[in-house]
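The structures considered in this document are given below.
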Structure P
Amino acid sequence: MIKLNQKQKIIIAYHNKQKSQRAIARELGLNRRTVARYIRDYDRKRIQLLAAADNSQKEELTADIIQAPSYDTSSRKR
């Protein structure tokens, strides 16, 4: 399970340090697709945040961006 600090490291390494997704995955010991998913999710939410008109939407999106990753385990098979 990925933790919040790993999620932050992925986003910072990709956007600020201009590292490739593959390099980030190698560095953190994660799957390349996991890294791509968190980058894609962050970019989508960032665009929504910039386009949001009222403050309540901005607060919700900001909280969603900085929230720790969660997983839905309700549909897993034993």
Structure Q
Amino acid sequence: MLLAPSFVIGASLTARRFGPRIGGLVGGLPVVAGPILLVYALTIGRAFAAQAAAGTLLGLVSLTSFVVSMAVSPDAHHGS
């Protein structure tokens, strides 16, 4: 239960130490979803974990769209 929050905290600390670019790279790794899907597979079953993994991939599509739109938005860099 503490594994996923630990990764999020680790990504936040990495961003503080090495900057937002490296923090974003670390936070974007599938280290948060991966352990959760493993727990699903072990406790609920492989079929459920496979469906959850497919949903996770669909969620990454929307996350990628958001990140790209923020990267190209001229107002995103001003912090206003």
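Every number in this text was worked out from the coordinates using simple rules, so none of it is lab data. Computed from a predicted structure; not experimentally measured. Cβ atoms are built from the backbone, for glycine too; each structure is taken alone.
P, Q: which one has helix-only ellipticity at 222 nm (-39500 (n - 2.57) for each DSSP H run of 4 or more, over all residues; to 500), as calculated, at -25500? Structure of origin is Q. When relative contact order in percent (Cα under 8 Å, 6 or more apart) is calculated, the result is 34; to which of the structures P, Q does this value belong? Structure P accounts for this read-out.
With respect to distance in nm of label points 7 Å out along Cα→Cβ at positions 13 and 61, the largest value across structures P, Q is given by Q.
Looking across P, Q, the calculation of distance in nm of label points 7 Å out along Cα→Cβ at positions 5 and 45 that yields 1.9 traces back to P. A value of 23, 19, 10 was derived for semi-axes √(5λ) of the Cα gyration tensor in Å; which structure in P, Q was it taken from? This value belongs to structure P.
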